[in-house]
Structure P
């Protein structure tokens, strides 16, 4: 069976419209004044603001967590790039002539970026090079250089379950504290249970903040485990399968 294909020839009206379109286009081009095309586009400037390579910020406040051997540094600038709870900042340092960077999880609420603020928490570690230098030298009013928020350690509703269990110890609580703040502030929507291991009750980092969030928000639950002392209201020992199964 032969295949029939009907080919419609362009009519005179189609050709006339095409010529008219080309003529009008050429007229507009000729009438447009010659000037240099701007290399700055608002969308690109907005992208740079949201995702800067590095940001200059001032330390506006230093909070001493004496019992935990740590300090929280609050950074302030006119504008701060937004972040997802769980991300970190890479801090640029120059120590005794050595130039280096160190990553620190953001411990504040993403909501505070509206006020141009981040916070990171640094804990003293045995033979710590960068952390000990920061704790001994940084003070309110100092200028610091930090990266844009980085990392993929944040809640993703298309990937993660509605119920998240977080295991943390010591200063490893910081990304989960930020997540707890984000849930409280309605920036995130999932159920978060934090199993937080510390040596003693006095050494628990952000205990008051975590307990206050858990009391205020029923989507956040915090379970404390103490490895070096037994206290009422706390799990005892290291976080293990028995504690997790409870």
Structure Q
């Protein structure tokens, strides 16, 4: 299976989703697309330049972050994921989307790659910060298995992080979203995820995000934990976009 494009999906309960979507459009300097779906639940955040890689979804309960992986053959990719330990949750009747759950319980979707004739591009130049990473937060007992699953599913090699609790997978050129794995202090639970921004000037980005409606939770040496207006935590990290 080859990942052709990767989407970061922000899932928000319907009652507060308008507030969330205004914030994330502002934070990413993007414009929401027209809504689509049976309930108008989906929209894409459209950057001024290049192709989009962030989508939003209004959900009836829960919320959080999930990934969509664009692939050439959804059915074959779903079979491969299942052989590696994933569980199929739902298969859409048109065959273009299969909802899966990783061995650690993290939801992701396999979706049809529809841009084969025009390679997608992400513009990183001249960006003060960039939403470019999804960090999977993994309970310690599940860490080795979850990391191995994603390494085998994507075919991307692993790389040790700057701290022992972090490992990343090296994305191919052209893929817009990095994958980072954080080993949590808790031993058991379900794998979840949060968004990370790469920042030229983390302090300046913090001020801009606070002006957009976020609050600062805590500062660390290499990242700042933030909370969006509806309670979703994310991080500003000391990396170049």
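What follows draws every value from the coordinates through simple rules; no lab data is involved. Note that this is a predicted model, so its numbers are computed, not measured. Cβ atoms are built from the backbone, for glycine too; each structure is taken alone.
Annotations for the structure displayed:
- Among P, Q, which structure scores highest (criterion: distance in nm of label points 7 Å out along Cα→Cβ at positions 166 and 190): Q
- Given 35 for percent of Cα pairs over 35 Å apart, calculated: source structure among P, Q: P
- Looking at mean count of other Cβ atoms within 10 Å over residues 62-69 over structures P, Q, structure Q comes out largest.
- Source structure of the calculated read-out (distance in nm of label points 7 Å out along Cα→Cβ at positions 78 and 214, 4.3) within P, Q: P.
- Value -7500, calculated as helix-only ellipticity at 222 nm (-39500 (n - 2.57) for each DSSP H run of 4 or more, over all residues; to 500), assigned to which of P, Q: P
- Structures compared: P, Q; top value of volume of the Cα convex hull per residue in Å³, for residues 22-109 alone, i.e. the largest, recorded for P.
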